[in-house]
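Undergrad: Given below, in the form of structure tokens, are the structures.
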Structure I
Amino acid sequence: MRNDRLKMMIVSALFAAIIAVFAQISVPLPFSPVPITGQTLAIGLAATILGKRYGTISVAIYLLLGAIGAPVFAGMNGGLGALVGPTGGYLIGFLPTAFIMGYYLEKTSFTVKQAIVANLIGMVITLAFGTAWLKIAADLSWAAAIAGGVTPFIPLGIVKAVLAAVGGIAVRNRLQSARLLSTTTV
């Protein structure tokens, strides 16, 4: 049991690093202060593979690293300024996203179909948190916040949700069959 917990904490830390690497895949949008990043794909993978507890821990580690100044956020940014800036709501929204996605998968099943549903739910949660904060931080109207913080991200968000679901379930199944991910430790 103790070895399983230690192993899962190490895996959670590794996923925090994966999220940080994927965050550097960043495409700025000329009409929005929010770039398209690989973070959401990595969050989806973490929650799909690790479940609610360790998926959320990996996101918490990632956010703590960024908050103390490590350049782990998009564009090699870090510090508290990133968390309170226009994109801070998306970052903070990753915590409930990972938790709710993992919770959903644990209550249903770790199948591709359920993982797609979980990742789509996660996309909505992240966009809701991010857009609400974008409206406040950038002093935008709801229409402008939605136009810059939701609309451009939906098509690619759906693609990333499917990729995270298919890839995440495949990796999860292989890790379990190799006994590197416990079937009871979620």
Structure II
Amino acid sequence: MNGEKLRMIIHCAIFAAMTGIFAQIEIPLPLVPISGQTLAVGITATILGSRYGALSLICYAALGAVGVPVFAGFSGGAQVLVGPTGGYIFGFIIAAYFTGLILEKTRFTIPMAMIANTVGMIITLILGTIQLKFVADLGWSQAMAAGVYPFIVVGLIKAFLASWIGITVRKRLVQAKLIQNPNVAA
């Protein structure tokens, strides 16, 4: 393994840990809490890009699946992944990939990151709500009321914060030569 790949794997582990920490920041709601996980997902994807961002979230999900209490409310275990909120966790992986991909195909700027993170938020909400509907045996309107509507405004705020923090930190990591960047905004 070359030095750059090893460095990126270490970054993936760091961002997986950060996601676990952010997951503990939560506002309880009846079925799905508002948590810091999605903010961490956006920051991760904005900084690491598609492949490493998704890999970091795969590591996060795997840690939780084997019982490490990294999910919201200090929970862990495979039962969380197959439970009402598991679709959101799977959605994090897909969202991170597409958020990073959009930035890689365009430019790493705050406005593009806002678009990419909004797309990521929508992906997470869709996948999370689909699983919530079936696992909790809800109708579509109930699933939307529990799994989408409460998260739209907060999600847009988190998308902005992830964009601003992510682009700012990414620029500094590139300047410090801690990550490579074929597509840096000036």
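Undergrad: Of the structures labelled I, II, which one yields 4.9 when distance in nm of label points 7 Å out along Cα→Cβ at positions 9 and 145 is computed from its coordinates? Please list the in-between numbers first.
TA: Working: I: 3.8; II: 4.9.
Of the options listed, only II reproduces it.
Undergrad: Given a computed value of 4.2 for distance in nm of label points 7 Å out along Cα→Cβ at positions 137 and 177, which structure among I, II does it belong to?
TA: Working: I: 4.2; II: 6.1.
Computed on structure I.
Values quoted throughout were computed directly from the atomic coordinates according to the rules given, and no laboratory measurement underlies them. Here the structure is a predicted model, which means the values were calculated and not measured. Cβ atoms are built from the backbone, for glycine too; each structure is taken alone.
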